[in-house]
Structure P
Amino acid sequence: MNSRNYQIIIAHRGASFDAPENTVASVLLAWSQGADAVEVDVQLSRDGQIVVLHDANLEKLFGLRKEVRELDLSELRKLDAGSHKGERWAGERIPILEEILETIPDGKRLFIEIKTGPEILEPLGKILQKWEKDPQQVVPIGFDLETMQAVKKRFPKHPVCLVSRLRKGAYDFAETRPTAKELVAAIRVAGLDGLDVEASKAVDRDFARTIKAAGLGLMVWTVNDPAEAQRMFEAGVDGVTTDRPGWLREQIERG
């Protein structure tokens, strides 16, 4: 991932401010709003299908006290993934990863946040084997360093990024916030291509300079304030993840 090639707006779970998160409708809306990339979350169903959902538990969105891994895809497909956002979205279904991949326009990127462990490698491999476009367009990301290292080893042509919070307790830095140098060291050992961090005051020019000097890409999440997004870009961040991709771009361009 060449960190000098782009400064992009990434749609967080699609255009999730306007549409139900992690649905085909939300992703299509993000592309129509001019997002440079879309980020979605993935889980595994009981029958080993990769489904697009953030939470492992289905209670928050569906009122169902079940884990995603306890249901087969056919059961998950019966759930209404849109009504919580409003009547116009009623009947929107939980997508499988293949349906999201089919939406990616030429030159755009999909960031896939892996919410499981390495057990996702086998089904993900079957899906990515069918991907005939530029592998740079499909970017697995995730919090678990060991899992992301395994993902990179399995899919070396795809950029792979570590996701991190910049707060105490992240990874092996329990007593202090992880520094840019510590994160670079961890990413290099794992052979990854970039870093996606929680937007905070810790992300400044020095932080970005350290990450970029290591040849790594740097993204931040989740920014819905235009001034903060502009600060991030001025600091040297490559991509800003937002719930409102079209609106945020308009606000930044207005200055």
Structure Q
Amino acid sequence: MTVVDDKFFHARVTKRADFAPDLWMIRVEPGGEFKFVPGQYATLGVEIGGKRTERPYSIASAPFETEVEFFFELVPEGALTPSIYKLQPGDEMLMRKVAKGRFTLDTESGRKNHLLVSTVTGVAPFVSYVRELHREWKGGRFDGGHKLYLLNGASRPWEFGYVDELRQFAQAAPWFIYVPTVSRPWDHADWPGEIGRADDVLRKYADQWGLDATNTTAYLCGHPDMIANSKAILKRRGFVDRTGVKEEIYWVPGK
């Protein structure tokens, strides 16, 4: 396929799934070789009236997949998501050829536990982690020695775009535990799961799972308020910024 210049692909949308009026997933065919590590992001863009607008978005797919997947939340006054929201299968958008980011799984520190805390679309890089590790595990290339514990927060149940997939992974893989938690349960009396914001239940589950600064790396992804609150909780538990806590902030308006 043609490229805008040597830094960009014309990526083509191959699939779209809408989870709510303001939440959706798309898969794209990059239009060339696109290498990344789980936890990294791609820079997407559109050109309108000769002006190019770009933003980074975490990748939800795993590197072995031929298409690249993204999970979006519509920001009505945002610079880019209203344009991406209009895209349907067959449409194209710009995508930088090089993935970036350091929000990758810590396999160097010696800590074998990984506490993943997300809000809504912040689950995307964790989906990438789990898809990749599950494939490695099934292929005998990962022994399950690293354990992942995912707290996935949302206001309402339909904001969990990957809840079914993640529950299936949790049932299949002894090294993965998944807890979705809803912060507005009064609207959803039939919700059977955990209640409260992700940072509200963080202490409870860290204690329950035996996670502390000596054996765990924490990863915080999503709303800046959740990240700030979770960092404060983890700091009191002895976690050290940057070495023991990784963060990926999504600047979205509060719910």
Structure R
Amino acid sequence: MPRMNLEGSSSIVTGGASGIGEASARQLAAAGSRVVVADLNEEKGQSVASELGGIFVKCDVSSIEDADAAVAAASEMGPLRALVNSAGIGSAGRTVDRNNVPFDLKTFEFVIRVNLIGSFNMLSRAAAAMAQTEPLDADGQRGAIVNLASAAAFDGQIGQCAYSASKGGVVGMTLPIARDLSALGIRVNTVAPGLIDTPIYGEGEQSEAFKAHLGQSVLFPKRLGSGEELAFCVMECITNPYLNAETIRLDGGIRMPPK
């Protein structure tokens, strides 16, 4: 069975304006898919989308209306075959801080809303559109969804209660959703990155020194991963017809210490 053919298809990448999302969007476009870059950053999102011959849609992933707009934009360009759920946020803070103040519940809820509920929202709306496409092959394959979790889902550090809970939820829903969507010919996988060199670390000499220090804790190779390396794994999840219901840690072998 050959790899899933993306020629003439459409795809959606949330958080596609930068980092892992942008790298995934570039590789999807190179594989022949017209990409919807779904992001809140209009300037960067428009720039990436126009460069790739795709479309930018301003998208709050937790909004049903925004999700539907992204799906509609994709479906106009071709049958929707792939979704990469790359949009996400973090907010560090201890469950109870040094002054004995509990972590702000609204902040906890917001992280869960974007990372977990947002991923499910995009996934369910996209899957409904994929279900209406013609099957690609004798297996009845219609599409593939890739969620982005984090190594923090397994070894979250001090201060990562909200982030780890949200990403743990993404890991936990992978198998049941893959089972749900199997009747529609849609595969679902999750990639859990470790330390990846994205704009989150800033720029300049101090930033580079900090990243080099972080890289020393990676088993091998002793550096941060690149968005492109993450996207290689995302593309494998999309195009390998037998890869389903799996969560893959892509982290250079790192196991995060408590802090």
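Computed from the coordinates by the stated procedures, all read-outs in this text should not be read as laboratory data. Bear in mind the structure is a predicted one, so any value in this text is a computation, not a measurement. Cβ atoms are built from the backbone, for glycine too; each structure is taken alone.
Can you say which of P, Q, R returns 3.1 when distance in nm of label points 7 Å out along Cα→Cβ at positions 82 and 114 is computed?
Values: P: 3.1; Q: 3.7; R: 2.5.
Matching structure: P.
Out of P, Q, R, choose the structure whose coordinates give FRET efficiency 1/(1 + (r/R0)^6) of positions 106 and 162 (r between Cβ atoms, R0 = 25 Å, to 0.05) equal to 1.00 when calculated.
On the way: P: 0.35; Q: 0.70; R: 1.00.
For FRET efficiency 1/(1 + (r/R0)^6) of positions 106 and 162 (r between Cβ atoms, R0 = 25 Å, to 0.05), the value 1.00 is produced by structure R.
Can you spot which of P, Q, R the value 40 was calculated from, given it is percent of Cα pairs over 24 Å apart, for residues 130-233 alone?
Values: P: 24; Q: 28; R: 40.
Only one of P, Q, R returns 40 for percent of Cα pairs over 24 Å apart, for residues 130-233 alone, namely R.
Out of P, Q, R, which structure matches -13000 when helix-only ellipticity at 222 nm (-39500 (n - 2.57) for each DSSP H run of 4 or more, over all residues; to 500) is calculated? Mind dumping the intermediate values first?
Details: P: -8500; Q: -6000; R: -13000.
Of the structures listed, the value fits R.
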